[in-house]
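Each structure below appears as structure tokens.
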Structure 1
Amino acid sequence: MRNFTEDQIMFRDAYRKFLEAEIAPHMEDWREAGIVDRAAFKKAGDMGFLMIWPDEKYGGMGDADFRYEQIIIEETARAGCKQWYNTLHSRLVGPYFTRFGSEEQRQRFLPKCVSGETILAIAMTEPGAGSDLAGMRSNAQDMGDHWLLNGSKTYISNGINADVVIVAAKVAGAEKAHSMVLLILERGMEGFERGRNLKKMGLPAQDTAELFFNNVKVPKANQLGEAGKGFYYLMEGLAEERLIAAVGQISHARKAFDITRDYVMQRQLFGKPLADQQNTQFRMAEMDTEIELVEVYVDHLVAEHNAGRLSSNMGAKAKMMASEVEWKMVDLGVQLHGGAGFMDEYPISRMFSDARINRILAGSSEVMRLIIGRDVFSQKYQSRMG
């Protein structure tokens, strides 16, 4: 039994109807255009479905726990609208203002983020610095009343649509490799330019761009938190980021399962439904079990997160397992669809392509194994048998 309150169940129903009416009908057009229409964010904001967690004085619900975000992520996957990637704006970037920002910054930025007038992005990745942020080359020089930012970023989600981008940069002249500052860049700042909307294997409607910074003067009022602590600020949100990824990935896996189940019940092979074949039943039974086990663990971690007990190790486990199970399911889905699974007109084909990034983003499966392995062999490790 999943632990959702009556209010949360009502919220799920309302959000599902919103997706069906306002988002899902446009996804094909946005795929063709290579970008989601900005109006999608405004419509969600008008209905109270965008960045719901801030205090009421900023326009949010105030007391919304992570269950509401879980519902949004699950229903977005269920409706086939993952390429909207509203969670990046709402839960991956937005909380930086409450965790590390000043009250002036919260008042200046949050209301328009909640309403959907302002779209958010975060810029960490560079051509030579992905998981290893210490290899970052973008730098910011302290000029007294402002920072002078130079460098570039790549693979930045919402890179074209974003009005406000939180940029991580090395503090120029600092001795420590992890001495970084987070800067709030706004659309139109001189020297802040966008490159290509990058073509990708999957997720074509999700704009992913290059960003360039050429002597951008960033006022100190746009410095997020303390200079030199940017690296630690980025690390602080990783456990939740990986839980967010896990919720989306296992929801996507369940959607792929349901689509495949419906297809094999109708596809005929040797005069009877493919679902009657023992191999089909065995493989689908295995996937149903694996998906459900990860769903239970993810639900458990949402409760742990709400209680303030989510650890980096927990997030890594959830993200690794959810992304791996998702990949197994979309691969099996294509296989059981046969030649139809290779055709773009079938949802499983697109789900396969879209899922490939998930074993890379928010920390690759290999990095997740490193994190979990370090915990296993640490002095603090305690047997789960008690």
Structure 2
Amino acid sequence: MSADPSPQATAALPRPQPRQAHRPVRGRAAAALARAAPALGAYAAVRAVGLVVFWAAASAAGKDAFHLLAERWDSVWYQRVAEHGYGYTAVLPDGGIHPDLAFFPLLPALERSIAEITPLGLAGAGLLVAWVAGLLAGWGIFAVGARLYGRRAGVVLAALWGAYPTAFVQSMAYTETLFTALAAWSLYAALTRRWIVAGALCAFAGLTRPSAAALIAALAITAAVALVREYRTGDTDGIVRRNGRMLLGVVLAPVGWLAYVVFVAVREGSPFAYFDVQAQWGNSIDGGAALASFVLGLPLPGALGLCAALAGLGWLVWLCVRQRQPLPVLVYGIAVVVISLIGSGYFGSRPRLMMPAFPLLLPPAVALAALHSRVRTVTVLAVLAAASAGYGAWTLLGSGPP
């Protein structure tokens, strides 16, 4: 299939494909799964390379691979919430405090539910959620890419996301795959004008990660632009009625995030408690001051290398704009990047925080899909998968940042 942009890719809201009402829901789901099978296979293959390389490296180093994937860093915090609920606070040697309220509740709730009905413990349940959500994310990413630029581009896009430099996190008991799955399918629902579904999925994303603010903004801005365009046509009679489902979806979108903010406020007895909790973890918004300070504190070669990486990131954003991605997709991708860069958090986490911004990979996905030789496309993806696997093993074995 051609990888050239379809006409829908240039519109803020592409028209939905005609529905085949006569086909049973189960039949449509099976057809959709069959269509996505190459993308799911490509994504699973890339992640399998990462896991095999990591498992071999961990065995050679005499380390427990399962522990490194399921029972370390943030995974421990989520499992503690799943087992005991909220209320734990770690006191640091310098007197700082890290409350568990910084961790959103959807993953712990899923871990607890799975652990109660299966032989899996909380650690195993966390891995199960992450791996299943990874496949759902790959499917949703394919769906977005295929709708905009063709099936082959969608397959390549899913594989590229699996080969992201910090894609090792996709194999850990973390929230990135769960959030990306919800975000990708929410964006797909918006592209196909299923606004209530888009809003509901966004609400669940808001119970998963604070970066749901990017998805909320994407849906709200897209709806606002659509309403303004319709208003300017002069046909203002019944504008709310005609767009009722879109408006309901936009109202639903922030419900999850707001519900958790209110929960923290009530629990802590302060309307700004959620923001205080994030600040205690060093996650306040500083407009990029911490990033600038980090760059300036590096030796010259390191600073130049990091500036080059940031320039490459900016170039990718510019390519997305030039590609004329639909408004919800474009706003979401850029917003995730901005949120990741303007916070005061630990620099080593920023590439991981940007990983859900899969629209950044659309320009290279379209370029790779357009190659006349599939062997070249597969070769490039294989090299990227190997590089990602090597970096993941190096990081997970303790040499790199968490």
Structure 3
Amino acid sequence: MIGPVPGPLEPVAPRFGGGSLADVLPSACALLGVSGAVDLLGLQPRLAGVRRIAVLLVDGLGWYQIPTAAPYAPTLAGLAATAGVPLTVGFPSTTPTSLVSLGTGTPSGPHGVLGFTVRVPGTDRVLSHIEWRGDPEPLRWQPVATWYERARAAGVAVTVVSRPEFAGSGLTLAANRGGDYRGAADADALAVRMLAALAAGAGPTLVSGYHPDLDRHGHLSGVDSAPWRLAAATVDWLLARLVDGLPPDAALLVTADHGQLNVPAGHRFDLDTDPRLRAGVRVVAGEPRVRYLHVEPGAEADVVAAWSAVLGPAAWVATRAEAVATGWFGPVPEEHLARIGDVVVVCRDTYAVLATRSEPPMASRLVAYHGSDTAAEMTVPLLVLRG
């Protein structure tokens, strides 16, 4: 990491163009000879001659969580110390946004998957990207070609391995189109199918794998809970299995979509029980650590003032224009701007803003969250290994 290592709750900006999750696939494709791909991460010196590359994304494996996982994941800890560097994700630091940034090699602004949930412009409908099934049409909603498509067009054999239930979803089409999809119901199946796809052909090969369990147990039980520790041990087993099975001309890149942090009960606001937070707000989207507020006509200034007064130092409350001006989203085309709230609320420290009545009850009962710009949420590993 360039300069002093920030504390886990300090804000971090995305490092697009040489230090971000969006740079992983362009760098891998450059090694595989895909036209137009640039090795933004400087992988060539370590991976010269590699013709097969596997990219494993472990959901929720933040850089700042690796020391916590180390007693239960010694392989992971060792690889992070000897073969790992930190990257930033884009903004918001949330799964749908990061998966599409990985696949397309762009920040969230160009690809348009600008949050966990967003309002569909021109309507009051809130789209959940993880429950998205065809409406809006994925290739229109997310128009940027993926590096899987580009690699396939260049003659690379491309395979995507993920959970069977995600096949054909809107998010899968937005993030992973261009790869042959293989379902894997658990870590064992994921390792088997990734290694089989990696060894299948004689020519250039790109395999992408996704493992969701660490994130799920962090959300449900908290980072460093007993279920989270068990999930970390499973990640360790998965890494060891993949490393042991790498062909001699292959490389494994391990990364993540975000970190996580536990949010204590006393740091939770509820917009559905505080009339000051509901006044002037028509549609609420985003997630507990980053809220997108779509307001009634003429109410923007009042909403900014009210939320700033209620949340105080617990959040940065800004207009859409101010949030876009930070550069967190990268360039945002006009057709994607309305997916961001008129007002953007970015939680600081370990605070969150719940919506106990207007969102599914489980969302308010989670222990760990992510989405904001703290180092703990924004910083993920890149582990680079060759067979």
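Since every read-out is calculated from the coordinates, none of them should be taken as a lab result. Bear in mind that the values here come from a model prediction, so they are computed numbers and not experimental data. Cβ atoms are built from the backbone, for glycine too; each structure is taken alone.
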Label whose coordinates, when Cα Rg over 2.2 N^0.38 Å, for residues 213-252 alone is calculated, return 1.47 (choices 1, 2, 3): 3
Ranked on mean count of other Cβ atoms within 10 Å over residues 85-92, which label among 1, 2, 3 comes first with the largest value? 3
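For the read-out distance in nm of label points 7 Å out along Cα→Cβ at positions 93 and 325, a value of 4.2 was computed from one structure; give its label from 1, 2, 3.
Numbers: 1: 3.0; 2: 4.2; 3: 2.4.
This value belongs to structure 2.
State the single structure among 1, 2, 3 that was used to calculate semi-axes √(5λ) of the Cα gyration tensor in Å, giving 34, 22, 18. Spell out each step's value before the answer.
Details: 1: 36, 24, 21; 2: 32, 27, 23; 3: 34, 22, 18.
Considering all the candidates, the number was obtained from 3.
Where is distance in nm of label points 7 Å out along Cα→Cβ at positions 181 and 205 largest, in which of 1, 2, 3? All intermediate terms of the calculation are to be shown ahead of the outcome.
Values: 1: 3.9; 2: 1.5; 3: 2.2.
Comparing 1, 2, 3 by distance in nm of label points 7 Å out along Cα→Cβ at positions 181 and 205, the maximum is at 1.
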helix-only ellipticity at 222 nm (-39500 (n - 2.57) for each DSSP H run of 4 or more, over all residues; to 500) was computed and gave -21500; which structure, 1, 2, 3, did it come from? 2
